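We did not get these values from a lab; they are worked out from the coordinates using the rules stated. These numbers were taken from a predicted model, which means no experiment stands behind them. Cβ atoms are built from the backbone, for glycine too; each structure is taken alone.
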Structure I
């Protein structure tokens, strides 16, 4: 399905209301995070997740991570309490550019997890986006670009790749605390795979060095 894509500022209350209505209706939207722009829909709507895969051209065997607006939303995605390594990571690096791969609740749609027993979760450091997520619920989210193309760092990037494929783009600058050089995809860490006390780093991103140092320090203190 092709859309007349509209662009609205993420700080505008009417735009947030429009985004909420679209998400509740099972549509996809694009919005800024604290890293790159993301393509998003409700995490528990299989029909919406299918639209996300189609719009992006994402291979179906690649699972979709989920964004949360606060730690309370974790209970909708993964068993509680979190494994100790995940508690260490989230306490130190959330909200921020860290995706943690956790055991998935069996109730999650198989299209979200690509049939796997895990789910990637991130709490972004973006106040306006998190306010929307707290209202709408956790959002399945992947970078707002066509598969195999560069990540979208501006509204123009999103329009160039996904214009007509998404009804709404929420526009906003990265938080002032982050420089343009920090606009890289998040670090991805799988706490279900441990080696010598260190969870497996699936994508280095901006935090890989700090994570290795944190767990090395923890190991030395034991």
Structure II
């Protein structure tokens, strides 16, 4: 089973597009987001494996880390955020000047130490920020229940809530399909969190992507 960062509510559209692609009636380059990992990685692999579907397991979200911009210890959070962004920009610059391939960039993103850096910034560091308020929060943040004293932990809870819903979509789809192996193609920022959830679920065993990215 191959799962991607698309909503389950979009499954009918996904099925239609994938069926056209699998039967050689569609070029991915003709789609507005045809260069996305959902298509370029998941669809191509599913076609090669002769799978009937690619499953959407995403959950609504997309809250920006930038809404946490003030409070006690905010400088620590911002400094770590800058370090992670600079690291990513350095790799993107190598892609643009031709010294790094897309393959090696994907390999870089999936290294355990890089996943841990992203995870620490997104799910660990924010809790050190207290006594603040969100800046321009989106509709996914229910500000009526946000406690300013724990503003950083509140942001982490928004991210984690979405990841638990993604986890739920993965496991319930697996129950229906009875798949023995699952590949999840999803944004790198989710990986560390999802791995921590699945490690607590004895029904699953995590296989690092680096074992396949030779």
Structure III
């Protein structure tokens, strides 16, 4: 059980210390991953960015991800039997939302380049892992040196799926409970993170760091 995302971020930071001083980028899944990502970025002295992608939900079970869309790519993971027309229409609608979010998040800065870097993907927890799997494949196309997934809590089934991915080099998860139902049940405080808070965390994390002396 975690007090809140700050508590989870501090605990994850300790586990990630061996990676400090590598050429890395912390990629947070918006919006809940940003409070955790900002703490990890500070602890590891690394830049923070957001994974701007969104799942394509199944036409009859919207919560079930059949893939994910970024601004310039689409990855399908569980789309057998789904019409191309549905996928195309969903992609157009999702991209419209992503473009709006892109302009919000990158009003004063540009996205981090991931090529030849260690990428640590951070979220406040994983449920099925399907959306994250698609996001990982999108990030992998940018040719990072390695991909590490770091989360406070997830069910064993999701962790196994991620560990089996060729694109993933390491998975760090603090708690793997047997009675997993939802991410929020493992936090004492699990308030929604607004876009305004998320953007503020992102901008504060990437202010020029003062050097001692």
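For Rg and Dmax of the Cα atoms in Å, for residues 108-195 alone, the calculated result is 14.0, 43, so let me know which of I, II, III that is.
It must be structure III, since only it matches.
Which structure, out of I, II, III, was distance in nm of label points 7 Å out along Cα→Cβ at positions 124 and 156 calculated from, if the result is 2.1?
Checking each candidate, the match is I.
Given structures I, II, III, which gives the highest value for mean count of other Cβ atoms within 10 Å over residues 28-35?
Result for mean count of other Cβ atoms within 10 Å over residues 28-35 over I, II, III: largest is I.
Among the shown structures I, II, III, from which was the value 39, 25, 24 of Cα extents along the principal axes in Å, for residues 76-131 alone calculated?
Answer by label: III.
Determine which structure produced the value -14000 for helix-only ellipticity at 222 nm (-39500 (n - 2.57) for each DSSP H run of 4 or more, over all residues; to 500), calculated from the coordinates; the candidates are I, II, III.
Derived from the structure labelled II.
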